[in-house]
1. Among the shown structures 1, 2, from which was the value 17.8 of mean count of other Cβ atoms within 10 Å over residues 84-91 calculated?
2. Given a value of -18500 for helix-only ellipticity at 222 nm (-39500 (n - 2.57) for each DSSP H run of 4 or more, over all residues; to 500), point me to the structure among 1, 2 it was derived from.
3. Here mean count of other Cβ atoms within 10 Å over residues 36-43 has been calculated and equals 10.1, so which of 1, 2 was it run on?
4. Which structure, out of 1, 2, was Cα Rg over 2.2 N^0.38 Å derived from, given a value of 1.35?
5. Taking mean count of other Cβ atoms within 10 Å over residues 68-75 for each of 1, 2, which is largest?
6. Computing mean count of other Cβ atoms within 10 Å over residues 140-147 for each of 1, 2, which one ends up highest?
7. Suppose you compute mean count of other Cβ atoms within 10 Å over residues 76-83 for every structure in 1, 2: which one lands on 18.6?
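Throughout, read-outs are computed from the coordinates displayed, never taken from laboratory work. As the structure is a prediction and not an experimental result, all values here were calculated from the model. Cβ atoms are built from the backbone, for glycine too; each structure is taken alone.
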Structure 1
Amino acid sequence: MFKDLGLQEKFYVFYIYLIVLGIVSDAIFYGIIGIQYLNYVSFLDALISPFSLLTNSWKLTLFLSIMFYLVYLYTTKWSFQLHKRNRTKKWYKKLYNVEKWDKLYKDIEDKKDVVPTMLVLFFVLFISLRLGMGIGTNIKIKEQRLQPDYNLVFKDNSIKKIRLIGQNSSFIFYVENQEKIVSVTPLSDNIKQIKRIPQED
């Protein structure tokens, strides 16, 4: 089906895919730490969210790339080889509908369903990652284990030491020093400067 779409239609599908991925992943992450993110998000924020997350950490990008490649190999090669090797065995026939899986792997082998399958797998992988990040961040917030990494300078020159949780085009999400809740502040007409606190070696 995806293979039959034109270039412009594929672009629209990919565009919608990125928006949905961005909205769902951020809604899950911020929901876990107590923020109703959909009240603060724009379509542009949702669209660039996956790219923003990946470009902020090379370790995360490397991990996701390796995992995605391994899942790709499993989906397109390893699982196909396992199916081919075991499809005539009695125990395998009891567990799986061999004819159904034959057709599925035939489509994959013909490259008909590779792109949709990989998009679904990446969606699941990315959402799982954000879920884990949200749970980890929430635990650190509750246990006050997040050290300030920025000074937030307001227009009235007042300063807050904060741990930056996230930021989009309109709002900044942070935890104040020694606090157990996430605060949200509009960037325009409020924030004068965001200064990174130098980390000790």
Structure 2
Amino acid sequence: MGQSEQEPPPPSDPRLPPGQRTQRGWPALHYGPVPRFKPLTWDFQVFGATASAEKHRWDFAGFNTLPRATVRADFHCVTKFSILGSEWTGVSASVVLERVPPAPGVTHVMVWAEYGYSANLRLADFADPATLFATHRNGEPLTAEHGFPVRLVVPHLYAWKGPKWVRAVEYMRADRRGFWEERGYHNLADPWSEQRFSYQEEPGDGPLR
């Protein structure tokens, strides 16, 4: 059969951002070792520019009494794989914002994880209805390698903006770069615009270095 008679390639899945490919399985990618979970000392904190000017803290049992939500969403890794249609269950970021409101003028949050790992987000991205502190995926508890007991999921951004092993949220009145953003990753991380690296940033995309 001649080239002109060949079947055209199948269209790409419209759920895939540019440069991404679908992935079977769920690779466990992270920086540093997997932390050991200690339920008696584990807590989840909200601090910084809170409306009350006070730090709020939940222990493990208290965090698990917060209202639960389920979100069906895709997962886009900056290493160019995507996992489509996962079901994530956990505590919505909107619940955290409701229980511990930010002070006027807060524009960003820093999400802190074990070993001092961090990821910065615009407040609007954090408040998105699909942003979730996930404890389960597809009905199963997260494994230690994938962030148990809590990881952040921000489906509309690259997955490095969703740290594993989350321990705290800091409300901020000005942006600061997180762990990977300080090491050359894009400050905003929109997969549909392929915002992978800091050299792609436009004026206003992030704080000055």
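1. On the way: 1: 10.6; 2: 17.8.
The value was obtained from structure 2.
2. Derived from the structure labelled 1.
3. Values: 1: 14.5; 2: 10.1.
Answer by label: 2.
4. Details: 1: 1.35; 2: 1.09.
Source structure: 1.
5. Numbers: 1: 13.8; 2: 16.6.
Looking at the calculated values, the largest one is 2.
6. Numbers: 1: 13.1; 2: 15.9.
Structure 2 gives the largest value of mean count of other Cβ atoms within 10 Å over residues 140-147 among 1, 2.
7. Numbers: 1: 13.9; 2: 18.6.
The value was obtained from structure 2.
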